[in-house]
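Undergrad: Take a look at the structures listed below.
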Structure 1
Amino acid sequence: MIKKKLEVCLTPALLPLFNIEGCIVVIIDIFRATTSICYGIDNGAEAIIPVAKVEECTAYREKGFDYLLAAERDGKVVDGFDFGNSPFSYTKDKVDGKTIVLTTTNGTQALHLSIKAKRIVIGSFLNITSLCNWLKKQPEDILLVCAGWKNNFNLEDTLFAGAVAHQLGTAEHKHDDATIAALDLYNLAKDDLDGYLKKTSHSDRLKQLGIEADIAFCLNVDTTKAIPVLDGDKLVKL
C-alpha cells in the first residue's frame, strides 16, 4: 500500500518548498486565530472571510457590507474594528448568523500563502478529533501549516501538528522529519499542555496584554465539532 504523505510546514516562510496543489492544507494558529475561527463557526457564524491586510478588512465597510470586522496585530485589536481574534469575541450571541471579515498577524497570512492547495481547512484543539476523523477519510496528502509568529517557528502550532500526527498514526501516513519532530514534541508535552506551553513566547506576549484566559481557552480539547473549510473566499462549516 502506498501511504499518503503527512508533512508539517514549520513556518509559512518554508511554504515555497512544498508542492501543495494536490494537498489538503490544515492551517494552524493555536494562539488564537484558528481557535477563534473554529469557535465562531461552531457558534453559528455564517462565514468568516480571511484577509491578509487591515486595509482589505476596512474595504468591506467602505463598500457598505453589513459584516462584523475583526482585525488583530501584535496581539491587540486594531483601533476602529469590532474586535480582534480573542475566542471570547466569537460567542454565539455575538456571531450567530453573522459574516465576519478577519485579518490577523499570522493565521490569515498563512492561509493566503496556502491558497493553491486543493482544499484548506482550519485546525485547533477545540475541533482536533473531528478534524482528524475527517482527515483519515480523505485520499489526498496532508500538509499541516504552522502559522508561527511573523514567519518564525513557534512551539504551540508545532505541538498541535504533533497532536494531529498522533491521532492520524502511521498506518496510512508517511511522516516527514518535521512531522516526526512535531510528534516527539507532542509526546513530551501531552500530559501537561498548559504547563508546557507556558514557556512559549506568544503565551508571554498575551500575558503581558492581560489575556491569560485566552490561552487557557485555546487549550480546551474537543469542545467543538465544526470544521471550517475555505469555500471561495469564505470559511464556512464543512
Structure 2
Amino acid sequence: MCGRYVFTTPNDAVERFFNVRADAPIPPNFNVAPTQPVLIIRLDEKGEREVAAVEWGLIPEWKKEPGDKPLINARIETVKEKPSFRSSVKRRRCLVPFSGWYEWKSVAGRKQPYYISPVSEEPMAFAGIWSVWHGPNGDFWLETMAILTAATEGPMSSLHHRRPLVVKPRDYEAWLTPHDPLPRGFLEGFDFMPETAFHWRPVSARVNNVRFNGPECLGAPEEETQPSLF
C-alpha cells in the first residue's frame, strides 16, 4: 500500500519531467500524509495538463458525509467495481508526483520504516484517481484523490504485500485520457513500472510522526539504547 510519501522536486523539474506548467511554489515535503493537501497532475477541460492541489483521501461524489476513514488507496483488482471508485477510474485519472515513499516492516518486534525510491533518482508519478465532493447539501467543493495499488510479486514483497502503482513516463498521456466506458483490458494490460525500478533502505523512526517533515526523516535509523544492568 502507500500511506506516506516524499515529494521534493522543484518547480522547474516538475515542468520538465511532467510536461506541465507549475507556476505556484511547490515546497518540499518529506512526510506527505493522508488528509493533507497534495499535488496531482490531470487534464483540464481543454484536455491540457494542469497541476492541482487536492486532499489525499478520496471522498466519493455521492457521499452524504465524508466518513471517518479516508480512502487513500484503491486496489486495481476491484477499482472498476467499487462504487467509491468506478466513476473516477473512468473519467478522472491523474498522476501523483513523488520522489519516494515509505513502507514499514516488522524487525525485532518493532516497526522499522523503509524509504523506497527510484533507482534512476528521477521524480515519478503514482497512478491516481480523483473526485469532487459537494457536501451533503451540494454547497461544498472538495477535490480528493486516491493512489492505486497492486499485489507485490517480486523483491518488494519482503517489505509489504501491496505496492503503489507507478506510471511509466511514456504512458502519462494514456493514463490521463478519460474513457467511459473503459476499453476492454485497459487496467489489466496497463504496463506499470516494475518493482525492479526501485530500491529501499531503512530510515529514521522520526517519519512515524507526521509532525516531522524535513530531511531528518530520511536519515539513518536510530540505534536502540540497551538497558543498563546496573
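Undergrad: Ranked by distance in nm of label points 7 Å out along Cα→Cβ at positions 24 and 168, which of 1, 2 sits at the highest value?
TA: Between 1, 2, the highest calculated value is found for 2.
Undergrad: The value 34 for relative contact order in percent (Cα under 8 Å, 6 or more apart) was derived from one model only; which of 1, 2 is it?
TA: Working: 1: 34; 2: 22.
Source structure for this number: 1.
Undergrad: Given that helix-only ellipticity at 222 nm (-39500 (n - 2.57) for each DSSP H run of 4 or more, over all residues; to 500), derived from a single structure, equals -2000, which label among 1, 2 identifies that structure?
TA: 2
Undergrad: Could you tell me which structure in 1, 2 was used to calculate mean count of other Cβ atoms within 10 Å over residues 48-55 as 19.6?
TA: Derived from 1, not from the others.
Undergrad: Related question: Work out which structure the value 1.0 belongs to, where distance in nm of label points 7 Å out along Cα→Cβ at positions 32 and 104 was derived from one of 1, 2. Numbers along the way, then the final one.
TA: Details: 1: 1.0; 2: 2.0.
The value was obtained from structure 1.
Undergrad: So Cα extents along the principal axes in Å, computed for just one structure, reads 53, 37, 30; which one of 1, 2 is that? Each step should come with its number before you reach the end.
TA: Details: 1: 53, 37, 30; 2: 69, 40, 36.
It traces back to 1.
Undergrad: For which of 1, 2 does FRET efficiency 1/(1 + (r/R0)^6) of positions 72 and 136 (r between Cβ atoms, R0 = 35 Å, to 0.05), calculated from the coordinates, equal 0.95?
TA: Derived from the structure labelled 2.
No value in this document is a laboratory result; all are computed from the given coordinates. Bear in mind the structure is a predicted one, so any value in this text is a computation, not a measurement. Cβ atoms are built from the backbone, for glycine too; each structure is taken alone.
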